[in-house]
Structure P
Amino acid sequence: MQQLSFSLNLMDAELESSTWFQNVLSMLQVEQQAGWTDWFGKSLYTAIKQISYPPIRTLSLFSGGGGLDIAFHDAGFEIVKMVEVEAKYVQTLQRNSSAGKWLEGSQPACIDIKEFFPEPDLNIDFIIGGPPCQTFSAAGRRAAGVSGTTDARGTLFHEYVRILKALKPKGFLFENVYGIIGANDGKAWQEIQKAFAEVGYQIYFRILDAADYGVPQHRERLFIVGLQEGQYRFPYPTHGPDSLDQSPYYIAAVALEGADCSDMEPGLGGRFGHLLEDIPPGLNYSFYTKEMGYPHPIFSWRSKFSDFLYKADPETPVRTLKAQGGQYTGPFSWENRRFSIAELKRLQTIPDEYEMVGNRQVCIEQIGNSVPPQLGRILALSILHQVMKVQLPFQMRYLNKNQQLRFRQRKRQLTEIYAQKARTAIEHLQQVGKIIPSPSFENSSEEKAIKYLGNDFAWTSQPIPNAEKFYLDYQLNSSCWIISTSRLQNQKNNEFVIEINPSFNQSEWVLGTESVHLCGKDLDIRILTALWKGFEEKLIEVTGKAD
């Protein structure tokens, strides 16, 4: 009987261990419905405040809109100062630090970190935050080349280290894009590790996906926990296939129930806005490519960023929210419109009650740059328990040092799922006669146009400041397109011709003409630019192709 009793106790312990987060939710009396993360934060704050432990004085650097501040505040850390250089973001921090607000009592400071020299008696126990991530992000690397800590923004990292050295907290949490590891051929990452070690910190790091921790968004970021002494292990995922109890993801449809979207107009407008409607949820512009099976391709494969015309799938977490983007940067709603600010906050697990100050773009910047508070809360709890030695009223489970999470593998498996979605959608569109045909060129035509080329290469039909006027002449037929341009009206006697012909046996030449001649009198960069833009504009008009 004693052996049987032992076995049952062991099984009970394993069951309790595997359902640890469900036990946390039960203790906090939180049900996973729309907006449950807000209630989790409130209930957690109340529960932690009932524990007796010394205040954990916390400094927030590069605070932005306050995502990490929300998380650590809810986990019982005392946010004594929030340092942020952007005045437009500090307004949000100030609004939410006033009496009765989420971060009541915190002290925002609008100051450049290079000019921030903390008082010797500030007595900081922990530091949170990470420098702006553009230097290390995929977009930043493409735009400016990979520079890492040698970039002006990368050197902000050294200011972070300076403050660590001055204040000597027990530890810190540093968040950034995972591109930081490969920046400058890995040299930046080596420099970062060395710099932390030189000021006395052993670091523990992992790339985590926010969806694994109860956020309705796939968002991969690098997290570094640095400690003066002791050990640290990252918390086990609370959701998804890697969680111990296989708890389902918090999906977008559930997250957005009841979120205000009354101010959002349908559609996107512009040149590509009409294309969003037929894209299946979960897919992007690639739906309109040959590789996805679209009969009349509009885009070339991998010619755009993955969030171009990306429509969110309500049955999964959405892809990463971006702080910056153009007219066609998703995610867009499965209702074929932009998400409202209230909806974006839900997708980032920023509380409904937390006020974002500023116009739409400023709010999007703050939301897109934030660490999702729900992920931050789980990390904060793991630090409260392991680093600050606070006995929590519930059990936490931690990953072993070399234990691998499988979110990258799952991402690779999505390719066939998306391809099947595209095939099904294309079949439906063909059945209802909605496949967008490629325009055809059948007749000869002669046209003239006046265009304006700006210093920033803007190409318009209307005059704009500091723009140069060009006269274009189009002679189009089935054997040759002749496009000429000049700075003077009716100027003849072209002095150069650029011939564009299809490659031998090239099946993708879709112009309906055998050759293209671009002609002009003055061979200079502005004439060449005007010619190419004129040709590109006509090509899009005739073929419907964007690439």
Structure Q
Amino acid sequence: MILTSAVAGVVLGLSAVFNPLVDRAAERIFASSDPAPRQYSVTTRRKVEAVMDDGVVLRADVHTPAGLQRAPTILIRIPFTNTLWNRLRSDAIGRFWAARGYVVVVQGARGRYGSDGAFTPLEHERKDGVSTLRWLAKQPWYDGRIGMWGGSAFGQTQWAIADQTDPGAQAFFIQIAGSHFYDMMHPGGATALESALQWALASDGPRERKVDYAALDLGAATLDTLRADNIAAGHDIGFFDAWVAAPRDGAYWRASDGEDRATTAAAPVLLLGGWYDPFLPGMLRDFAALRAHTASADSRLVIGPYGHARDLNWPGGDLDQPYRQASVTPALAWFDHRLRGAPLASPRVRLFVMGENVWRDEAEWPLARTRYTSFYLGDGGALSTMPPSSSEAADRYAYDPRDPAPTAGGAILGERGGITRQLPMGARADVLNFVTEPLAEPLEVTGPLRTVLWVSTDAPSTDFTAKLSFVDTTGSAYNLADGIVRQAYQPGVPTRVEIDLGATSIRLPAGYRLRLDISSSNHPRFDRNPNTGEPTAGATRSAVAHQMVWRTAVRASHIELPVIPR
């Protein structure tokens, strides 16, 4: 439900009624695992104005602990509109932290949440963020200490100014957001089509919208990705065109995503990711970069059983690991540590091991004790640690862009992501299935995943995809991770390619199996390669590609699994 300005005014006028209800809800949701008691009553001021360098006025809700003249500030820059749900959610978080001694500023990004100007994703976040930091430094409560919080688009507002000092933040809590938005949009050289369309359709216009998946699917069905937004939304969405077509080294991405903030961050970052979130691969690279630099060396990493700000619908039952609690409660301890000097008991790395369904503390990522183990593609769809001995074995299939292999779950934005039951083996002629024997004993796989294929094609350019799943004792398969690689080929020439599948953590019981699917499409998670050599943005025709996947002694296609010994 989207509030009109009149209804919004009525709601704001009833703050005296709503605030106690919001406070009680926040305490129930967030304080169950939080030892810090509520210390202060909270006052909330609405529509507090800050003037940006170009004169545009941004507005904020400011939640203040009563009786404190000066206090640390937590800044949340919110690129969403002023819906009832967004208002109640931000009030709950802001008042929860304010009751524990922080001034919480929830500011609308340009064109959002009551702020003036026009909203365009990524475009204004750096300059408006820098202006906001200067504005904060002039406020009467400012004591020189700032923390920032938020996930997804909120996280991008943090990365945009992570290098700022004097004034600048001394702590960041970034969830499900990598420092390079381009990397999420173009994994393996392809385009993350469903995620791009999902974000564009939700952000199009003055208010975010609930995504119409029927319209999204109509848009994704077009071969030319530049027309996908026109078909799905009924009009052109300018920033979507830039996302799918602008070159990495071009003006658009240089302006909005060009700086490597993870290597220049001026303060430590606590990164919260999910095993089924599309930003996770980039976040893992960010963590390595942050830990390598003195100013951000105290950074931490937490990865849980989440999609993109969503709990997983795990087969067999609820994991009882709510994302909303994980994204708020630990942030308080992080801010207390970084802004107040309180001791922090949490480790450098904290992981949720699926299957075993436990949290585990680690000293590093990837884990130092990892035994990287190759599982090779073999005869008859076998997947085993036995290297092939053949001199000519290969599997063949035809990939037709007009009939791509359909996406079933995975690391995508929106409600269709996450863990999902997969098609049975042999369901499609253009998907090669390889499966292990039932495990003789439990197996833990925790860490980065990589598939190495030797391939041949008759197309000048094509894609190869890989998907890792586990198979339970009933024969049902559920996806763990997937990836894609897009590049040019010399037709008929065997070529070695690597596919990054991201990372996972799972402990499989005896009797389960692992399955690896090899194909050339996973649509609409990724856009389709037309196999003609022309880019998908502007593609006008397609051709069938005839693919070969080699599995010989000298061209041993395999997946490399990070096995954790017990």
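Here are some notes:
- At a computed 4.3 (distance in nm of label points 7 Å out along Cα→Cβ at positions 124 and 468), which of P, Q: Q
- Structure responsible for 2.6, with distance in nm of label points 7 Å out along Cα→Cβ at positions 20 and 36 calculated and labels P, Q on offer: Q
- Structure from which 0.97 was derived, Rg/Rh (Cα atoms, Kirkwood Rh), for residues 100-235 alone, options P, Q: P
- Each of P, Q could give mean projected area of the Cα convex hull in nm², but the derived value 25.5 comes from Q.
- Structure (P, Q) behind the derived value 1.5 of distance in nm of label points 7 Å out along Cα→Cβ at positions 172 and 260: Q
- Read-out helix-only ellipticity at 222 nm (-39500 (n - 2.57) for each DSSP H run of 4 or more, over all residues; to 500), computed value -7000, structure in P, Q: Q
- Label whose coordinates, when mean count of other Cβ atoms within 10 Å over residues 68-75 is calculated, return 27.2 (choices P, Q): P
- With respect to FRET efficiency 1/(1 + (r/R0)^6) of positions 60 and 364 (r between Cβ atoms, R0 = 25 Å, to 0.05), the largest value across structures P, Q is given by P.
Just so you know, all these numbers are worked out from the coordinates, no wet-lab data involved. For clarity, every value in this text was computed on a predicted model and none was experimentally measured. Cβ atoms are built from the backbone, for glycine too; each structure is taken alone.
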